[in-house]
1. One of P, Q was used to compute helix-only ellipticity at 222 nm (-39500 (n - 2.57) for each DSSP H run of 4 or more, over all residues; to 500), and the answer was -10500. Which one was it?
2. Computing relative contact order in percent (Cα under 8 Å, 6 or more apart) for each of P, Q, which one ends up highest?
3. When mean projected area of the Cα convex hull in nm² is compared over structures P, Q, which one is greatest?
4. Determine which structure produced the value 14.6 for mean count of other Cβ atoms within 10 Å over residues 80-87, calculated from the coordinates; the candidates are P, Q.
5. Among P, Q, considering only Rg/Rh (Cα atoms, Kirkwood Rh), for residues 104-143 alone, which has the greatest calculated value?
6. If distance in nm of label points 7 Å out along Cα→Cβ at positions 32 and 56 comes out at 2.1 when worked out from the coordinates, which of P, Q was used?
7. Using mean count of other Cβ atoms within 10 Å over residues 64-71 as the calculated read-out, with 18.6 as its value, let me know the right label among P, Q.
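Bear in mind that the values in this text are calculations on the coordinates, not laboratory data. Everything numeric in this text was worked out from a predicted model, so none of it was measured. Cβ atoms are built from the backbone, for glycine too; each structure is taken alone.
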Structure P
């Protein structure tokens, strides 16, 4: 048997043995948009969807289509392609304070004590819950666009780093941080 076939067979059995991850898909917004052309107005729909697995992976997708269901399905596919991985601590919160900026929207996200819950509003809450974060504080600063808030949340979560990553970046051992 060739190595390629053996590798393919091994990959397939690994996929079957893994527990299935349940993905949550939440629609943030569906807007009716029109494009003015020489023949008149062309009506379509824009969907903003958050896709997450409640275990630290989340993505935001935006798509347009002539039908609402097609727009949502396209946005889900785009959201799955744009997944990011978030480092979570043991008590289901983030390791440190981060800020996110997208367009005119600015947000601050802080870790919270166990039992605090998700203290956030708007689309920020939807993104954080889809990521599986259970204890967190978030504050919106400026802007009023749901899509920009979702994108600012993703930008903030991209900036999260674990202690191991920071130690590796600075060429230090972890014992340096604990002394």
Structure Q
């Protein structure tokens, strides 16, 4: 077993990391299921009984925000973002590693900035008592949640950037290559 595999094994044995990953995965699954149920019941109620769910668009909008920001740390953790490689065939070795570190650092800074600005926006929404139109729900809690989840994503990006910088980056497994369709 190489040092790299031992590090990955240690990370998967960490109860905090397992709990965090499991919680985020469960949150994403539950939110998707609830979105599906609200939409199905709303459409069926509207079509069959002429009785839609009041504020269903607001409910789905809130759930969608939670879904996106809860999935972002998982996607980042697994490094499964959609990427386009235009010049990858010409960039190799040290230049490729430097570019990877630069892009990862830039992503980290951008996500930290997003988390920070969202927290400020949530504060403003809380102070202004911003609410939704139909259900009169406060908007700030969803924005706070998005900010915290963005912060978690930023933390993951810091770790990934450090791993790239120190050369301990997770190398793709054959299963990753199969999943992405690359070789």
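1. Structure P accounts for this read-out.
2. Comparing P, Q, the top value of relative contact order in percent (Cα under 8 Å, 6 or more apart) belongs to Q.
3. Once mean projected area of the Cα convex hull in nm² is tallied for P, Q, the winner is P.
4. Corresponding structure: P.
5. For this comparison of Rg/Rh (Cα atoms, Kirkwood Rh), for residues 104-143 alone, the top structure is Q.
6. Q
7. Details: P: 14.4; Q: 18.6.
Working through the options, I get structure Q.
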